[in-house]
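Some structures to go through are shown next.
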Structure P
Amino acid sequence: MYGKTVTGVIRSTFVVDPEGRIEVAQYNVRATGHVAKLRKDLAV
């Protein structure tokens, strides 16, 4: 944009365990297929 460097959308996912601690942190995930892969990995 007019010679300026900008950062677009940065998507992140955090999985929180029952005690409230972050179990998994994923950064720069793509929206397409992400939920399906996450559900498969967590066996939900």
Structure Q
Amino acid sequence: METPVRRNRVWQADFTHFETQAGGWGLCAVVDYATKMALACPITLT
């Protein structure tokens, strides 16, 4: 597969969940591969 050079062709996502004594929270970052721009990064409480 060739590396994309135009935006909005390939996105990367990372899901992270942190446990704490009070519960926890989650983080999901979505980044455009070509521009390295963060498209979304919502944080949720669990």
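Only the coordinates and a few stated rules stand behind these numbers; no lab work does. The structure presented is a predicted model; accordingly, all values stated were derived computationally and were not measured.
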Top of P, Q by relative contact order in percent (Cα under 8 Å, 6 or more apart), largest first: Q
Origin of the value -6000, where helix-only ellipticity at 222 nm (-39500 (n - 2.57) for each DSSP H run of 4 or more, over all residues; to 500) was derived from one of P, Q: P
Parent structure of the calculated result -0.92, given that log10 I(q)/I(0) by the Debye sum over Cα atoms at q = 0.24 Å⁻¹ is the read-out and P, Q the choices: P
